[in-house]
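Below you'll find a set of structures to go through.
No lab work stands behind these numbers, since they all come straight from the coordinates. Keep in mind it's a predicted model, so treat the numbers as computed, not measured. Cβ atoms are built from the backbone, for glycine too; each structure is taken alone.
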Structure 1
Amino acid sequence: MKPTTADDVLDLLYGYTTSAALGAAMELGLFWLLEEGPLDLEEVAGALGIPPARCRYWLELLAEAGLIQQGAGGYEPSATARGSILEVYDQNCWGLLAEEVRERARVLGDLPQHLRESGSVWKTLGLPPPMYVEQMRDDPDRARRFTHMLYELHQSLATELAGFLDLSEAQQLMDLGGGSGVMSMALARRFPEVTFTIVDIPNVCVAGRELAVKNSLEDRIAYHPADFLTDELPSGFDVALECDVNFYSDALFRKVRDALVPGGRFLVVDQFAPAEGVAPPTRLHWAFAGSLNQPEYAFPTAAQVRAQLEQAGFELLPDRPLPSAPGPIKRMTEGMVVIEARK
């Protein structure tokens, strides 16, 4: 929303409260509770254990935002909530997205007092910044929820990528940080002669295997538990893929090169910064959040990643923009670029 009036500005200013109310509705499962049938105030308050007066104001905020409505039988999801929430992703996906927003928002409460900090605002406040890889490494349930969430979020990107890439001459592909395996699953359906190996941390691999079985692809998609930043990689691949992972270094690229057969290709797919120090338009919120922990936080440009690939000994091939895919959330595919290099 871009404000044009003072009322619009006030709506943005008060939007933090509405955002928190929406996040709570997702984490507590309100929309899915009301989807089962309309409930009145007392029934909602009782089901969720919320004091009735507080619950009324919370529901009114959500109604004002157009996400629920009150009919003769009680509160129910609005048409907007049905079309934009309930029919798009499941409760786990929305709930974890809301939980991550809440975790990042912990540092925003006293922003005017800390925006000038030269170091980490999190450290100044005595708070641990969210470290998602560590959370998933330590918590199998969090890893499973996160993996299933990305499986849903990345469906449109996976479909577009599978239609865009040519693996007709490949036999084995390594999906670096592939998590759920959603990219490999889409590629496996188009290229039945190719086998795939997902490299990710152990808890994520456990969750990914569940999804491979669910999709009847467990015979073609293997999961290799490893931290690709510190551990050795498997080898013998025709193609390596790193899609929407955003971990780049000379050391990593050298390991990937060693994992490829002579002439093997490395495909890096991501939303890169349009210039140094400028966030990709779809990732401005992430860039600002990152800067509150690391003041000089920046997304890499495609040129920086290409330079790292050359430094690691790769031969660069022409970059190609990935067409935006029709999907429920446009920002999942908008601005994606495929950087291709050959060993």
Structure 2
Amino acid sequence: MKKIIALVLVLLMSLGVLSACGEKDDELTKITLSEVAHSVFYAPQYAALKLGFFEEEGLEIELINGGGADKVMTSVLTGEAQIGFAGPEACIYVLLEGHEDAPKVFAQMTNRDGAFLVGRTDEDFSWENLRGKTIIGGRKGGVPEMTLEYVMRQNGVIPHEDAVVDTSVQFNMMGGAFTGGNGDYVALFEPTATEVEQAGQGYILASIGEESGDIPYTAYFASQSYMSDNPDVIQGFTNAVAKGLKWVSEHTDREVAEVIAEQFPDTDLDVLETVVGRYRSIDAWKETPVMEQEDLERLETVMETAGELSERVEFTALVDNSFAEKSAAK
């Protein structure tokens, strides 16, 4: 009897070990992702989260709002976040500073600026209307502010000479500053721009991204050491982003709005649908996560024009397209 009991115990213990091993194999790798802002502009990312694309790649994502590219970069450099999602300019600045473990871009999501110029009157808009006015433009040295200034110059309005660009307002406070009475115009992302318009506190007048052309506006990056130590994680993450981009491109504005709705609980579904359509109409999202060198060079031109870039960087020193190319080939 004792031998039988002992045998049963051994079998039970073996089953327990096998069960534990199975559970371990099924565990997801947890990743903290710091995003520069929370906007419908990043709909493919939210679709990938909702539809389980990251889980399919063995990843569990904790999404945090960095509230600015500089803060996102800080979270990556300090290890608070493994992956950052912001403008590539943050990586350029760190690379030029000579940081020994400077983060590299490994995937791109947005194809151009996602901000819309909002004014106080429903005017027959021309960029000439900005002369003598104040525009709330975002943090100095950030891509939103630099792209706004680039577009102004392209249209013959010189920032800080012909018009004031207010760079004192934090990115996530710009809508509140405008509705509170500051500035004549403001550059706002969605859904904030539409919500301001629907509240009768402003009018959407122009797409800054439509004017600027293709720019690698928002991309994913990680420290070189993390990428080297965790290539499977980076590849899986990039695959999920690619799936999100593809899914959004193949579904209607309404379907996209329904999938990302829980990310914007205070925004009406019809508003989300309108905003998704607005972003689609300006070709806001990449077809694949691969960053093109000519687009990065345009971003560097924007930075030079703003007086924020001392020298250009080597494309391969800043970007590792190998993960995005593999995901695009699937």
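Computed over structures 1, 2, relative contact order in percent (Cα under 8 Å, 6 or more apart) reaches its largest value in 2. Have a look at 1, 2 and say which one yields 0.40 for FRET efficiency 1/(1 + (r/R0)^6) of positions 87 and 119 (r between Cβ atoms, R0 = 41 Å, to 0.05), as calculated. Label of the source structure: 1.
Computing distance in nm of label points 7 Å out along Cα→Cβ at positions 159 and 231 gives 3.3 for which of 1, 2? Source structure for this number: 1. Given that Rg/Rh (Cα atoms, Kirkwood Rh), derived from a single structure, equals 1.08, which label among 1, 2 identifies that structure? Working through the options, I get structure 2.
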